[in-house]
Structure 1
């Protein structure tokens, strides 16, 4: 499959949210990536339901909602009602992960699980067949603009090898420090969904940046 691009709304200009959402609508991006942070699971707070509903009001592409919160199972139906097409919960925040994944599917959304940089992909072995996507965090969650963690490539490759045995259609998403310079290597390792926030919205031409990201192919040599 062709890889997907999911610009992170967290990096948008919130004073001009409609403008930035409509810019992504008109781009070659595939999804909106929506980060929800509670200040407990991660050391930051982002927007909640009202802002997400405002994004949904103008968005014409699916909302890929990433819950960096404790007790995510309490809010699944509410996030689906607010417009989530897929919901990602953190392995580290879900003591009953299989039950939470089931609840996401029952609510009508795609079920995804995120792993922090220190969490081995092998911990998903017994649940991988039930998932639509796994999100590999390539920075520590909570803030944008962090430096990409190089071990991410090995984690992606290991996850892709596991998925080939039990869930070949699994999407592997990467979030954190994704850029033109490392996108080809991420795709070569086995990723097929790339989240970019600051790199998109700080680009001289976000539309051109997204277009360039869509045209990168695995292993391509990139000159910056």
Structure 2
């Protein structure tokens, strides 16, 4: 197969992914759908998994980490209700795929990754794709990135036993945070947290299965909602 033919086939599979996995479910935000149609997910997975890049599930990217299921990426992004001028913090750069989707939707993306090798690969990939509105750094995601706070949205790509208080303090007025919370060894729940004029409002979204957040999060934050 020639390069041109391969590119065409991958593009077709990406558009089919959007139609079958996203539009047929509950993804309605046109800017999220456009981003998911544009960003080449196959460039963010290991070369031996390119054939599975647009499948309806997560894929391993090494170091015990994964690239999330396309639906989860789209759903979490949509839940933040980001505007063209929004500034968003991502906890867990991983492969860089979710970072790229956020960069297509928001004005500025700040992404923190704790695994050095993953961060190096993601930074190179995002640079090659021409993104100019992304800042990345190596660090403990539970600490956020206070230098650039407050944020209009915070998206956490690893499950935490508690919601880190530090991240809550970096969420701006009206801001929204999507975070998977560990309820038990067998269950995780995606939560949407909104900063309102009267305080934080937590809403359960649906059960998920994420890799566990690394770092000192187990010693920080607050207990999850029962």
Inset, instruction - Identify the structure, out of 1, 2, from whose coordinates distance in nm of label points 7 Å out along Cα→Cβ at positions 20 and 100 was calculated to give 2.6. - result: 1
Inset, instruction - Work out distance in nm of label points 7 Å out along Cα→Cβ at positions 36 and 116 for each of structures 1, 2, then name the structure with the largest result. - result: 2
Inset, instruction - Using the calculated result 21 for relative contact order in percent (Cα under 8 Å, 6 or more apart), pick out the matching structure from 1, 2. - result: 1
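Values quoted throughout were computed directly from the atomic coordinates according to the rules given, and no laboratory measurement underlies them. On a predicted model such as this, the values are computed, not experimentally measured, just so you know. Cβ atoms are built from the backbone, for glycine too; each structure is taken alone.
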